[in-house]
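Participant: Below, each structure is written out as structure tokens.
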Structure 1
Amino acid sequence: MENFLQFFEQTGFAYLKFGNVIMIVIGITFITLAIRKHYEPLLLVPIGMGIIVGNIPFNKTMQLGVDNQGAIIVEDGRVLTKTVEDSDGDKSERVRSRPGSVLGYLYFGVSHGVFPPLIFLGIGAMTDFSTMLSNPRLVLLGAAAQIGVFLTFLGALCLDFPAAQAGAIGIIGGADGPTAIFLSAKLAPDLLGAIAIAAYSYMALVPVIQPPIMKLLTTQNERKIRMKPPREVSKAERIVFPIAAFLICTLLAPGALVLIGMLFFGNLLKECGVTERLAHSARTSMIDIVTILLGFSVGASTAARNFLQSESLLIFALGAVAFAIATAGGVLFAKVMNLFLKEKINPLVGAAGVSAVPDSARVVEMVGLQEDPENHLLMHAMAPNVAGVLGSAVAAGILWSYFN
């Protein structure tokens, strides 16, 4: 019995708490939604499995969790060093450090903002900005949807979140997971897990959240508005655009330098015509690998002791409000634009200003076809959709610059 008890103390059952069980159920729910409902399976399956892995308890003496990324060894207020001798016999002192866990090293890419720029590189390599260039006024819809970011920021301040944390929470309204992770790592690392899970959860629920809001704010006649086909954009325009847009965006918001830079670098690889091999790697194998590591690491960071807090519930509530406001902002701004335009915009297109690429554009197409089976809005919706990606990245850059 003594041996059995000693063995039991080394198992996860000895440290399992009710909160761990809740989080494991949440992880299984994510995987179920991904498989049965096809809600962002490429994100929810890695995140769901990561949540399950991150909530298996263990003896604290074992280096297994994402919070163990290695550390410098300090004793009695001084940093310990060790003497190292090279091949020539020369000796030097090096700082001693504890080894981190495997999950800790994987999570390093999240906590230090390494993975999000790589995701943006892949997004840039698969994004076609032609529809946006053919009808530049639709860019305004992507900008209008960012109202969700700043109103949520104000809401978080009203709930007594510190200003920097409120800025990180507000970016959920941009519906852009990598951007939310990048900004949270800079402004609110303690809330990174909750913010990332909230952002990706609402991205996955785009087909559920957006249609009721879109229908509530538009009439049947407005949903039937047909728009002219986009003009053909020249190759020169497509090559010049990523360079020019990068200069404009980053000069306005230097904090967005890394995200915007990688996005337009990937797009330049795609459009220049001489680096198709690199562009193909960026938009296929590379982005797939990074998505697996990012989703799994974020999920593994949601240990119950850190995640099941009142702050996390508030973040989820604010995230839902942010998403709804962003959707409404794009739709209502399209209706305002129609007051001054001869060639009307279908207000449904404004909902695609939420930068969940390409899901929000697909939702616009779906809702439009329900009213008119021959009215295809997908290409038009992609313009504010990709503009929303730029808008959320610029908003993140502004918030980081302000609270840095």
Structure 2
Amino acid sequence: MANRYADSMMHLFVNAVAANAGGGLTYIRNLLPQLAGTPDLRVTIALSSGLREEFRTCGHIDFIELGLPTARRFRYEQSELPKLIQRCGADVLLSTGNFALRKSPVPQILLSRNSIYTSPDYYRDLLSRHEYRMWFDTRLRSVLARRSISWADLTIAPSEAFAAELRRWTGKQIIAIHHGFDCDSFTRDSSPLSPEVDAKLQRAQGSLKLLFVSHYNYYRNFETLIRALPLLRDRFAGRPIQLLLTCHLVSEKNPGAYRPEAAANLINRLGVSDMIVELGAIPYQQLHHLYASADVYVTPAYTETFAHPLVEAMSSGLPIVASDLPVHREICRSAALYFERFSAEQLAACVIQCAQSQELRSRMIASGLERSRDFSWKAHVDSILELCRGLINAKSCSDEKLR
């Protein structure tokens, strides 16, 4: 039977209640404008309270704001969201936060994009930090995340590398659809960085500036990057090295439950505090100014699913030094140099190689600019909507057979 619903109005319900920081919020920021501009599509989105104002320009979208503490969120989603979905008359559900509804009243697509649940390195790291409660909580969440893949009609991963990991973990079919990127949208806002941030960047002029865009968390492996700094200082005796961080390494200024005190203590122990510039969180629409001020983008993460900053850095003309993960190689290809994820020595060697060879830098920059053009939010959304229509059509065919 032909797809009867391919050209008719579709009502999509997006569960984005878990999107309140990091990659989840970046995803919603880029998803909603694309959905708002799609003809013959009605969208209802559930999201955390306080975010509605940020998306005030996204017309033709109905917002449901939910002020829920994290501890109650999963239970609320399972018990109350199905009722909301039914009341608003949605045709299909897109769950963006790693957990699916066990009994969705409509066909459901799950976005699975958190690799800590499948990462042995993460569990070992938690135990080494004596984070036993976090270890137990993550194990519990991993059970729910794995079951969620069974509850959903389709599961999407943001990279082929992570999709393969999920297939090994669950034995289920997982579809890989890259997250997108829109350079014009990313660089559209011309408002400057705050005077405080700009002053810090001005003081770093003349230095070799390494940039790492992330709030502090354990799996981003800040400590390996910090341990590389004394090695770089010794090698570049005549040129200062500055590591630009978009966070503060104190718990009161860091979102979430991750405690940065160990990283701060390591900085003091190694005597590299003068090499680190803690910029704090930068508004997403102003991040392009920060990339433009840096010389090399560095990521030491030991587990990852996509990493938006890599595409942002490539589009901004930055060469990349990245931990040797399948995801990083898939996203960056020849735009990056790769190091063993816990080797500060290899990380430093890659930075040195990148900084000392203009020919290599030029090749990496050109490769990155070309590669960044392969990512498109429109293509991403089009692929998801095509899957949504396929699920709706399949349900319609099934319902007709039962009549």
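Rule-based calculations on the coordinates, nothing more; no lab input. Since we're looking at a predicted model, the values are computed, not measured. Cβ atoms are built from the backbone, for glycine too; each structure is taken alone.
Participant: Which of 1, 2 yields 13.8 for mean count of other Cβ atoms within 10 Å over residues 272-279, as computed? Could the numbers behind the result be given before it?
Facilitator: On the way: 1: 13.8; 2: 17.1.
Computed on structure 1.
Participant: Tell me which structure, out of 1, 2, gives 1.23 once Rg/Rh (Cα atoms, Kirkwood Rh), for residues 296-335 alone is calculated.
Facilitator: Values: 1: 1.23; 2: 0.90.
That value comes from structure 1.
Participant: Hey, mean count of other Cβ atoms within 10 Å over residues 200-207 derived from one of 1, 2 reads 13.5; which structure?
Facilitator: On the way: 1: 23.0; 2: 13.5.
Computed on structure 2.
Participant: Another question, if that's okay. Quick one: distance in nm of label points 7 Å out along Cα→Cβ at positions 120 and 352 came out at 2.3 when computed from one of 1, 2, so which one is it?
Facilitator: Computed on structure 1.
Participant: If helix-only ellipticity at 222 nm (-39500 (n - 2.57) for each DSSP H run of 4 or more, over all residues; to 500) is calculated from each of 1, 2, which structure is the one that comes out at -19500?
Facilitator: Working: 1: -19500; 2: -14500.
Considering all the candidates, the number was obtained from 1.
Participant: Name the one structure among 1, 2 that relative contact order in percent (Cα under 8 Å, 6 or more apart) of 16 was derived from.
Facilitator: 2
Participant: If Rg and Dmax of the Cα atoms in Å, for residues 168-367 alone is calculated from each of 1, 2, which structure is the one that comes out at 16.6, 54?
Facilitator: Numbers: 1: 18.9, 57; 2: 16.6, 54.
Checking each candidate, the match is 2.
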